[in-house]
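Following this line, the structures themselves.
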Structure 1
Amino acid sequence: MRLYNLFPPLVGPFTRWGPHLKRAADMGFDWVFFNPVQLLGASRSLYSIADYFRFNEDLLESGNAASPDEQFRQVINEARSLGLKVMIDLVINHCAIDAPVTREHPEWFVREKDGRISNASCEHNRQKVVWKDLAQFDHYHTSDPEGLYAYSLRIVEQLLALGFEGFRCDAAYQVPRKFWKRLIHDARQRRADLCFLAETLGCTADQTKETARAGFDYVFNSSKYWNLQDPWLLAQYNLLRETTRSISFPESHDTARLCEEFNGNVEALKLHYLFSALFSAGVMIPIGFEYGFRKPLHVVKTTPADWETTTIDLCAYIAKVNAIKKSYPIFQEESATQILHSPNPNLLLMWKGSTKRPHEALLILNRDPWHHQEFYTDHFRHYVQSGAPLQDVSPEYPLDYIPEPFHYGLRPGQGIVLVTSRI
């Protein structure tokens, strides 16, 4: 899965989405993901949905003779014509505190001791974060579990009718596994090839694994937060990779912009996208990463006026990396992965070996985006199992021939991608 996140408030009405879909397809993405497009509550947060069966009015073009459904279906049709599958956030852990359903079905919600509906919350950095604009559905103890389940399934059916082929399940870890298992099963009775992603950021590896067992196709991994050195990411990856596939991302709508973090260093953006794309089975970027946007995406405050004009254009580079991912199956699976000892501590040496095919890959990444770094080896047998020749498929400066001994000065942030076969 090569996933492009089109953030609706940054783009505006559906009628303006076409060029962004075209750019995503040209960069080699095969899925496009939309954050919620439904009618919002008073807080105007994307994840505070007041009505799951109506559209956010900010996304409809005033004066357009086409109905809201027709305006949106034009987006779906355009995406499909470009070879893109379409995914949306599925938000069934909570809704807007002022949603009509809170009055129509008060028995579906968690209650405080004083009888008030509980707000949705999570734990972040060992602190409880409460969203006062959200009402928490009571999937665990409601007196009407079948009613709440039927409502959730009706939301899914509505989205399927609009043409969606996948769901990013928001706060999936806060909904019971048996609920997800049933919902995923019933949804696939209506469309067998549906794709389900679990949003589990902030969970432990064991919590993520437990959620994934409900039948999710992918979870999101934590490679964004890795320093390209410490062992914890590989430990987490190995705990999960036999349960489900995962998606890496260099930034998301929930994080700071990478370009801001690296003060505009383009080589850092390239390095982190290359690593994200080739580390795990899936990869995702939010809109604007390709242009080095610096303003974070905000679920309430972002508007089309926040579109930035920059001198950065990584579209061609991203297309090359995505082509590598598409062309070599070892980068499409959760393969056996190891961090190898590097004689130069500023380099990351990562070996990947397919458990399904006789394929291997060796990534040599200069994790220093400001300086050249030297790499030397007398023989690549120190790093790969194969005796077959290595092929350089790097997105930039690929070598036609890999000599041994091998001595190379990597440019700032440069990545060398070598593939081989054990046949």
Structure 2
Amino acid sequence: MVDRIAGVKGMNDLLPPDSAKWEWLDERVRSVMQRWGYQGVRTPIVEPTALFVRGLGEVTDIVEKEMYSFADRLNGDQLTLRPEGTAGVVRATIEHNLLYEGGKRLYYVGPMFRHERPQKGRYRQFHQVGVEVLGWPGPDVDAEVILLVRALWRELGLVEGQDVHLEINSLGQSAERAAHRQALIAHFEAHASVLDEEALKRLHTNPLRVLDSKHPAVQSVAETAPRLLDFLGADSRAHFDGVRAVLEACGVPYRINPRLVRGMDYYNLTVFEWVTDKLGAQGTVCGGGRYDGLIEQLGGKPAPAVGWGLGIERLLLLLEALGRIPAASVPDAYAIVPDAAAVAPAMVALEALRQAGVRAIMHAATDQGPGSMKSQFRKADASGARYALIFGAEELAAGEVTVKSLRSPSAPQERRALAQVALWAGTLLAGSDNQGLA
């Protein structure tokens, strides 16, 4: 026997019926993005490793521990499976001069890859919805992308301030962060005895990351650390106040979290996260912020930008926990075909029904034949279809099909003319089963 080959741990197959949840979510995302005037982009899954090292920062968990990087066997190029979406979109923006005619509102949906310990809601191949708004510097755009997330929550039946909570902060500008950095280093050096190995390693290379530590002792020291908000200059504070003013005008509840720094080095000014208390430790559902220096850092002309990323797996877990995912759609009709002579006329009728918007499937024969009528009816019922279409010899001889309700057994079955499918197709559509056949 040949050994079976299993999939890569933490990279999951997406199969029915779960795939229906993803398709439903995709449709909701596209609907919201189109209403807000955002255009879709798709960038490669594989990018040059240097893109992420330069863009995310060498002293980050992603670059140091989590990237899937390898050398191209043909030419030795250093390549990486993308661990996040922003750097690739910025690279494409620069390469194709997308800002030549002005700013852009972009979004994407796709897989990302990070080598970490798989756990529920956190996988090595995971999927994100991402938004990048390029070319506009104002706090109004920061507020817009946050409001866009709220619009998506509402589309999905989530309630802000109840199911999900907004936390915001400002990281200021580079000079302000530099002053804060020195104060942070001094604070943590004074408590070096309680810092773990990871915090000590980052103390002088990236002390902001120490604020992200999950180590209890380090967290207690971080609680008393100097706050970046206290180092903001007038312009940075005005920008942050501008974001808050729009959020408050639009009725968005939020909490200022002075320890919120995000995990990438490219952020400045506004950062934010939408978090939930419904999923245990996996609290962050969506996060992002402004990254005005990244386009220049990756070789483009200086231009401001802001965006966010949303984890699809984690969002679906939240929606399931709250019972907000609708039941999977089912066929409107299932065709019963007693023998081979019924196949062609059934196919013709189903084509016409599908063109009229009816969701219809046909029973398929096995090597042993089509199966008994009883077994076909069992499969029709198991499919969830509202109606069975019976293409029996008697019906076909009269140019008709029998339509039988599967959800209302007491409803009378009726014959319909095959030549007039377009006239009665609407009676099979979803929501008509309690109305009887017209």
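What follows is calculated from the coordinates using simple rules that are stated; it is not laboratory data. As the structure is a prediction and not an experimental result, all values here were calculated from the model. Cβ atoms are built from the backbone, for glycine too; each structure is taken alone.
When helix-only ellipticity at 222 nm (-39500 (n - 2.57) for each DSSP H run of 4 or more, over all residues; to 500) is computed for each of 1, 2, the one that comes out at -10000 is 2.
Taking 21, 43, 24, 11, 1 as the value of P(r) over Cα pairs in 20 Å bins from 0, in percent derived from one of the structures shown (1, 2), identify that structure. It was calculated from structure 2. The value 2.0 for distance in nm of label points 7 Å out along Cα→Cβ at positions 52 and 140 was derived from one model only; which of 1, 2 is it? Answer by label: 1.
Name the one structure among 1, 2 that FRET efficiency 1/(1 + (r/R0)^6) of positions 276 and 388 (r between Cβ atoms, R0 = 25 Å, to 0.05) of 0.35 was derived from. Derived from 1, not from the others.
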